[in-house]
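Below are structures written as structure tokens.
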Structure P
Amino acid sequence: MKKPALVLVGTPIGNLDDVSLRASRELKTADAICCEDTRRTGKLLSHLKCVPRPPLIVVNEHSEREQCERIIGKIQNGERIVVVTDAGMPGISDPGEYIVDQVARAGLAIEVVPGPSAGITALVGSGLSLKRYTFEGFLPRKGKARVSRIEDISTNPRTTVIYESPRRLRKTLDDLIEYLGETRKATVARELTKIHEEYHRGTLSQLAQTFSREEPKGELVIVIEGIKNDESMSTGEVLVALTDAKKQGLSTRDAVREVASISGVSKSKVYELYLSSVRN
């Protein structure tokens, strides 16, 4: 007898042959499958020769909350409900988090069938440190929230993994250069596990130059080297660098930006030090 539960199933991020035997079994025997796009999930089910096909319930960023009560009701009625996204692990920069929370609050069983993850795949192939890392998902698109997140990345000693769309890659690389400097190492992974898979490794400046020629296609992951302890200037060195920049005729804003790019200190911290020196 099947155990009633919410079953989160990791699915291939590109190559359909990456689906696990356990994932295949859960998909074939599910009472219903929650998915972002019936066409994408239908293609996977066809690949697995899943006949008859379980009913598909569209659960995306717009419908996740409204479908939650229905899903809980099905599990309470003894059904085994599988949740997948278009690619990778449910809930990781994809729908699923809210449903898991609500099912847990209802005291119902939750199981996870692990599978591919674009972030981990890119990290492992990046050539950067794997000892400690931070997953940031997608950055805010604009405003203070975006600046704050990038400033956090600029001072983080851990390797950072972020997702990005092709049309925003060049802007994100430019923003990273502004706050992390041109020489920070990074890797851009594209079309992971697919025919045209690529890893571009180098400094942020080199990567920006690579992708300045044309807009890339396909899904992207950026992996960024953490700041090294010896990269960050002392407070005294920052103030000296600021003084020198001002003597060269730079405005306060430009001086702060330049010193931040070479010092390993975030722009907000450099500006804070500047204001403190002026007051004193």
Structure Q
Amino acid sequence: MKDRVEQVALPNGYWIGETHYRDVELRMLTGFDEEFITESTSSTLPVTCITNLLTRCITRMEGVEEVTTDVVGRLTIGDREALLLHLRCLTKGNRMQCILNCPQADCNELMDVELSVSDLLQPIYQEPKPVYKDTVESDGQKFHVRFRLPTGIDQEAAARKASTDVQAGEELLLRRCVETVFDDKNNEVEWSPEILQDFPEKMARLDPQADLILKLACPICEEPFSTLFDTGAYLLQEITSTSDDLYYQIHLLALHYHWSESEILSMNISKRHRYLNLLLDSLSPEELA
């Protein structure tokens, strides 16, 4: 079993003043984390749940005195995805099982897909920047753009807007990340999303960990297809789908080991499962009823 705490180098990293940092310490999920997420998902946006979960599980960030939801929210989307992948691997191992539907209308078969965290983690970005510059051309005019990569806070604001208007949510995300647009005469201009229509793709190329595209083929119809893998959605589903099991496990361990609920919930998931498996191996079906 892996150590309870792991040091992670973020692919993009963050800046405090002029100093760039990457190193973050992450701990395994505990029963308290499972319980917290299970009780909050019904009333909280998924992106907010992810921020809260990472804030609970990050034990140290280089150069940061206190890890808060604001600090975690300001990490780029790719860095947050990387942390979630490391958290999942640290807690439950490298292999991940998924069930997908074939997107072909005349097929729509369910398929089992096995993924590995190590394959999904992207290499460290070689020249990350807090702010990027680019030049675009629209209607014969050139525009010089300063922009940054989207963060968790941007994602949350966009998700709230998108809950009632998807296009407005996408535009809000872009407007939050574009700092200035100047014309060739160095005049700052008001810009429309049409001028910067290629920028979501540009930002995705600069933060490849943010959008994990799986290239697969259906084993039934053999048609190839691509799909986006959302680590946060996968992890939240994995946690909440076993919420009833959590309380059954607490019941068994408390009943036979006489541990308190707090003692059981404070264990990391791997440790709790090891004790549970030992217990299940030693009990008869009648004792488990």
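Taken together, the values in this text are just the output of simple stated rules run on the coordinates, not laboratory data. Keep in mind that what you see is a predicted model, and the values were worked out from it rather than measured. Cβ atoms are built from the backbone, for glycine too; each structure is taken alone.
When mean projected area of the Cα convex hull in nm², for residues 67-226 alone is compared over structures P, Q, which one is greatest?
Q
Which structure, out of P, Q, was FRET efficiency 1/(1 + (r/R0)^6) of positions 83 and 251 (r between Cβ atoms, R0 = 41 Å, to 0.05) derived from, given a value of 0.80?
Structure of origin is Q.
Given 23.1, 78 as the derived value for Rg and Dmax of the Cα atoms in Å, which of the supplied structures P, Q does it correspond to?
That value comes from structure P.
So, one more: Which of the displayed structures (P, Q) returns the greatest value of distance in nm of label points 7 Å out along Cα→Cβ at positions 59 and 123 on calculation?
Q
Tell me which structure, out of P, Q, gives 1.5 once distance in nm of label points 7 Å out along Cα→Cβ at positions 187 and 211 is calculated.
It must be structure P, since only it matches.
Let me ask something else about it. Determine which structure produced the value 25.6 for mean count of other Cβ atoms within 10 Å over residues 75-82, calculated from the coordinates; the candidates are P, Q.
Q
Of structures P, Q, which gives 5.1 when distance in nm of label points 7 Å out along Cα→Cβ at positions 139 and 243 is computed from the coordinates?
The read-out comes from structure Q.
Right, next: Say we calculate distance in nm of label points 7 Å out along Cα→Cβ at positions 171 and 195 for every structure; which of P, Q gives the highest result?
Going through P, Q one by one, distance in nm of label points 7 Å out along Cα→Cβ at positions 171 and 195 peaks for structure P.
Looking at structures P, Q, which one was FRET efficiency 1/(1 + (r/R0)^6) of positions 35 and 235 (r between Cβ atoms, R0 = 35 Å, to 0.05) calculated from, given that it came out as 1.00?
Computed on structure Q.
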